[in-house]
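The following blocks contain the structures, represented as structure tokens.
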Structure I
Amino acid sequence: MDVNTIGIDLAKRIMQIHGVDQSGKTVLKKKVQRDDLLNFMANLPKCLVGIEACGSSNYWAREINKLGHKVKLMSPQFVKPYVKSNKNDQADAEAICEAVARPNMRFVPIKTAEQQSVLSIHRVRERLVKSRTALANEIRGLLGECGLIIPQGVNKIIPKLLEFLNNDSLSGMDKTTFTDLLDEFRSIDQRIDLLEDRLREISKNYESYIRLRDIPGIGLITATALIAAIGNAANFKNGRELSAWLGLVPKQHSSGGKEVLLGISKRGDTYLRNLLIHGARAVFNSRSGKKKIPYTEEQKLKRSKFTTWMISL
């Protein structure tokens, strides 16, 4: 079979495959069960394979790459314009096959299994942090009904709650309720610390981790998330292309030669963008006090590195 380019529409059970020859003529249309996909691809000649970036796409890209094919991932928003007429699996596979052959198409780097493992830790930690914040707000709200106030900050919850439990501020029934909430809060806190210790241990294997940590506003969480999400920075032509991938560049609404730049586009990885923005805010806020303390030489060096890095984006 003379197949030059293939588009695969991934699904949980049934995969739709569309293939064309060198001239672009359709030579393959087939539905394949999930368990049979790799066997089917192994029997095909080596070709270009296009896949939409979605759940399980990185796994399939790695496995098909091992068979000798050249796999490229694309964002679904760039494939959508190539879908003809109504949407169905066959039309999606055909659109993927056509989009992957475009010379100016933007592709998504394929993540390694190690990168996905590190990002899984980040996802679990992110969920636990949200749960801890929600629990802290619940504790504050319930204590407010008892006329008790806890200062702002997650680190104030445990000491102030212990203080209220050890004196006569709460009734016997309330003490039982808030003791349970305290145990739950401590449990989440410990799980977050455990995940951060795991990330700290993993970071020892990355040479680029030390260079990233040297930039003000970037700590353990941001550095490991950047390394795991970006992988090889050579996949991007320059710093601005990486910034666009993160959604940190202005959104355009230009026409007729009149350039209109709006706020940041907020496309790409929301998690990474939030980490970078909060890190930058922390750096500038740390020097916003009324009393200006002169920078040390080390602080000047770190600030210049941060400024250079932000400009390069």
Structure II
Amino acid sequence: MAIVKTETLKGIKTYTVKKDIGDTDAEKKLSNKFVTASMINDIIKDDADVYTEDGKLLLKFRKNTLSKKHTTAFYDNVIKFALTPTSNRGSATGSKSKNVYENPKIMTNIFGYFDRFSPSQKKNFRIAGYKLPLEVRECRFNRDFPGLYEKTLPLIREINSLYKKHTPAHFKRQNDKAKETAFKIPETAFTTITTNVNFRTSIHTDRGDDADGFGNLVVIENGKYSGAETCFPQYGIGVDVRTCDMLFMNVHEMHGNLPMKPIDKDARRLSIVCYLREKLWKRTRGKTEAFVKKHNKTIRDIGGGKLTILQNKTRKNKR
């Protein structure tokens, strides 16, 4: 049994948990495999705080704390983009291939800013004969659909406020970093948002996230389903996150999902993860808003192939 102590503190059920599987064994036995029911002893369904034996916060869970208006607006404006299949999640899909094109296609996407160029952007820079600039890019959703992106911001800012309220120490450390870069979601401690639709992640850790911050997970349901709980298999516990709930979690601990079992044929589980990319922050500390605009234009024009198109037209006109 992973839960070694249960008490109520300030009206919140508080658990202390112990690892059933040590880190060395977990790396061999769990990494990139899928969570199964036999690994999980307890599923948390109500407000709870969970700490490890050494007093470190593992997670905080709050039911029905987000605005229905904001969650609905977020879903309506992002869902078409979120349904785009990609193969860029690698090991989180259970794949062991280092070739991104060999990974399973799943519905996972990002917006905000990211710290890697896409293969096509690198190719366009090479064709244009342009040296790769600072490797930070504006994501496609906010770049190509700014109107829809703006309508997602109320929920992201609400998540940011709850992050500050419920895990203030982690929030402060992360927000202090976010203040140092203009490459972020405005008025938040986040640089990046990941959306997943019906995606069962294998057991993994989020290595690109800020080491001092915390993961912020939200789920929006459309249709009925069971399962898909977010689990920490080393501790034998999971959390059943549903619409308007908030899960604050240490994403540097191994985690993954139990399988989703649709009750309605077209049921969707949209999960939203808000975080700060540590490498992105390190690369962009002190950069101004003016730099961001100039940098984004360069990426759009050259990384998007616009310069190459213009060069080709010029060559044809000279013939």
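Every read-out reported here was derived from the displayed coordinates using simple, explicitly stated rules and does not represent laboratory data. Keep in mind that this is a model prediction, so the values were computed, not measured. Cβ atoms are built from the backbone, for glycine too; each structure is taken alone.
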Which of I, II leads on relative contact order in percent (Cα under 8 Å, 6 or more apart), largest value: II
Identity of the structure behind 1.06 (criterion: Cα Rg over 2.2 N^0.38 Å, calculated), options I, II: II
Structures I, II, by distance in nm of label points 7 Å out along Cα→Cβ at positions 12 and 84: label with the highest value: II
Top of I, II by distance in nm of label points 7 Å out along Cα→Cβ at positions 36 and 68, largest first: II
With helix-only ellipticity at 222 nm (-39500 (n - 2.57) for each DSSP H run of 4 or more, over all residues; to 500) derived as -17000, matching label from I, II: I
Read-out semi-axes √(5λ) of the Cα gyration tensor in Å, for residues 148-227 alone, computed value 38, 14, 7, structure in I, II: I
